[in-house]
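Quick note: the coordinates plus some simple rules give every number you see, no bench work behind them. Small disclaimer: the values here were computed from a predicted structure and weren't measured. Cβ atoms are built from the backbone, for glycine too; each structure is taken alone.
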Structure I
Amino acid sequence: MSDVVNGVGTDRSIEIVDEVSAEVLPLVTELLDAAARTDGQQAVSEQGRLQLRGGAREGVRHLLLRAAGGTLAGYAQLEDTDPVEAPAAELVVHPAHRTQGHGRALGRALLDASGHRLRLWAHGGHAAARHLARTLGLNLFRELRQMRMPLTGLTLPEPALPDGVTVRTFRPGEDDAAWLAANAAAFAHHPEQGALTQRDLDDRKAEPWFDPEGFFLAERDGRVVGFHWTKIHASEGLGEVYVVGVAPDAQGGGLGKALTTTGLRHLAANGVPDAMLYVDADNTAAVSVYERLGFTTYEVDLMYRTES
């Protein structure tokens with residue numbers, strides 16, 4: 001499906017598609033790369049980039065903004081898969097085409113496409129993104145922190161596992177269903193993570209960074225009760241605490257800290273100089289745990305929404 005929204009009094013147009021074509025995909029990728037070089041941060045999340053490249057997906061639409069002459073000047077992605085929350089979006093304008101109203105045009109198109117019920121990310125919390133959110137009448141409601149800590153020269157203790165719990169590495173294919181079930185249980189309150197499907201897992205296993213030796217599962221009586229999936233950003237010298245999850249009936253016994261330590265020891269053993277992770281600012285318990293481990297806030301992503 002494809003819709004075109006023409007800008008009033010301008011040569012600008014916005015096309016809304018369910019799938020970005022093979023011809024247009026390199027143009028969007030170049031736009032994202034150019035913006036990242038200028039901003040020092042990706043404007044579209046990993047999930048968004050996977051959805052951009054992975055063909056049509058239910059509930060996901062792409063907005064392509066073309067300036068005069070048909071040049072691709074902006075891109076936005078709208079995901080309407082959360083059964084409760086408003087549709088979520090990310091948008092970016094090519095650095096060479098900024099300060100021309102393209103961001104506002106994309107934002108208004110997102111509002112229209114979502115029925116004026118929208119959540120919008122401002123990765124990095126840049127001033128221009130905050131201004132755009134206010135211009136669109138959106139209200140700040142979520143702060144996602146990126147925290148970092150140095151690993152070089154750090155001595156991490158042997159993790160203290162709860163009684164009856166053992167840790168091993170992930171076996172692709174064989175452990176998929178068990179991990180998806182454990183992930184859904186651990187993040188039942190967090191649809192962005194808890195709703196991951198086999199396709200989402202397959203997408204990540206196909207990425208160059210995927211390494212099952214850095215994907216740890218905690219088991220008790222043959223059941224997965226927790227996990228720590230790490231990710232190494234080799235070009236940046238960063239190791240990521242990609243996701244740590246603990247089943248509800250295994251929480252409160254120190255398993256989360258033990259799994260976090262297990263993953264950090266793995267990253268340090270691989271010579272990664274720094275570790276990073278993402279955590280919601282209002283998850284004060286997790287923030288406190290990470291701060292005690294040595295993490296400090298590096299930058300923040302902000303999310304705005306139409307609802308007050």
Structure II
Amino acid sequence: MLRIASTNNFIKYILVTGGVISGIGKGIISSSIGTILRAQGFRVTSIKIDPYINIDAGTFSPYEHGEVFVLDDGGEVDLDLGNYERFLDVTLHRENNITTGKIYQYVIDKERRGDYLGKTVQVVPHITDAIQEWVERVACISVDEDKAEPDICIIELGGTVGDIESMPFVEAFRQFQFRVKKDNFCVVHVSLIPQVICVPDVKTLYRVPLLLEENEISKYLASRLNLQLKHDYDRSLMIKWKDLTERSERLLDEVVITIVGKYIDLEDSYASVVKALHHATLFCNKKLILRV
């Protein structure tokens with residue numbers, strides 16, 4: 001793929017937030033933006049923030065949050081990180097998933113070691129500083145096979161911005177925009193509106209990156225984050241993506257597959273299995289009819 005560098009050596013950060021309700025589609029928007037930027041030649045990494053106090057998703061019932069996605073390093077994380085890996089073709093690490101529990105444990109461990117020199121440990125500045133330090137550190141970790149440092153980090157803030165649990169993270173990123181400077185940080189807010197016009201309902205999620213690109217989101221991000229785009233970039237990724245999308249929408253031959261499992265009341269309990277079946281049947285030019 002053609003290598004295109006940003007106009008400076010700073011990592012660019014894109015924060016994706018949601019309003020009204022959780023599950024509005026932040027994960028798909030984050031993955032789609034990442035796909036478009038990778039097609040432009042940038043190296044992209046992702047961070048998912050879950051404001052719950054659990055250390056990780058390992059002890060969750062699948063009925064709570066869907067499947068627990070297991071990363072290559074053994075990290076048990078939110079299923080959105082599985083979406084990131086599939087869309088972006090990257091290998092994420094356990095630290096790419098931030099939880100309130102991890103942050104508080106990190107700060108309390110520092111306090112026990114005496115790192116704060118006897119100061120009163122508070123949400124501001126100690127928790128908010130820890131969040132910013134974690135993001136900056138993880139954003140530099142390679143997630144590609146060539147071990148190169150990412151150019152862009154997409155951060156999804158789980159839940160909604162109005163949640164009490166999200167407040168320390170919202171404040172942390174309010175400060176973060178000044179820490180990394182305006183040209184290196186922007187916010188994408190996903191919300192629910194009664195009439196969807198620009199991004200209508202689609203038959204397949206694979207069409208979302210194409211719709212965003214049709215609305216020239218890459219040009220906006222280039223302007224907002226001071227990125228240098230080239231008109232002669234390698235378009236093969238988006239051409240393949242479009243072909244994949246069009247094939248998935250015109251499939252006629254059906255294949256029926258049944259999943260036998262324990263947590264069948266919630267489809268997300270086996271999200272990776274379902275995605276793998278969709279990918280396999282699409283490769284065989286078949287339409288998947290899934291039964292549980």
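Quick check: 0.20 is what I get for FRET efficiency 1/(1 + (r/R0)^6) of positions 13 and 205 (r between Cβ atoms, R0 = 30 Å, to 0.05), calculated from one of I, II. Which structure matches?
Details: I: 0.20; II: 0.80.
Label of the originating structure: I.
Quick check on the output: 1.5 is distance in nm of label points 7 Å out along Cα→Cβ at positions 229 and 245, derived from one of I, II. Which one produced it? This figure was derived from II.
Among I, II, considering only mean projected area of the Cα convex hull in nm², for residues 37-76 alone, which has the greatest calculated value?
Values: I: 3.7; II: 4.1.
Top value of mean projected area of the Cα convex hull in nm², for residues 37-76 alone goes to structure II.
When FRET efficiency 1/(1 + (r/R0)^6) of positions 29 and 261 (r between Cβ atoms, R0 = 41 Å, to 0.05) is computed for each of I, II, the one that comes out at 0.65 is I.
Looking at structures I, II, which one was helix-only ellipticity at 222 nm (-39500 (n - 2.57) for each DSSP H run of 4 or more, over all residues; to 500) calculated from, given that it came out as -11500? Computing helix-only ellipticity at 222 nm (-39500 (n - 2.57) for each DSSP H run of 4 or more, over all residues; to 500) on every structure in I, II gives -11500 only for II.
Looking at structures I, II, which one was relative contact order in percent (Cα under 8 Å, 6 or more apart) calculated from, given that it came out as 30? Here the read-out was taken from II.
Given a value of 0.97 for Rg/Rh (Cα atoms, Kirkwood Rh), for residues 149-252 alone, calculated from one of I, II, which structure does it belong to?
That value comes from structure I.
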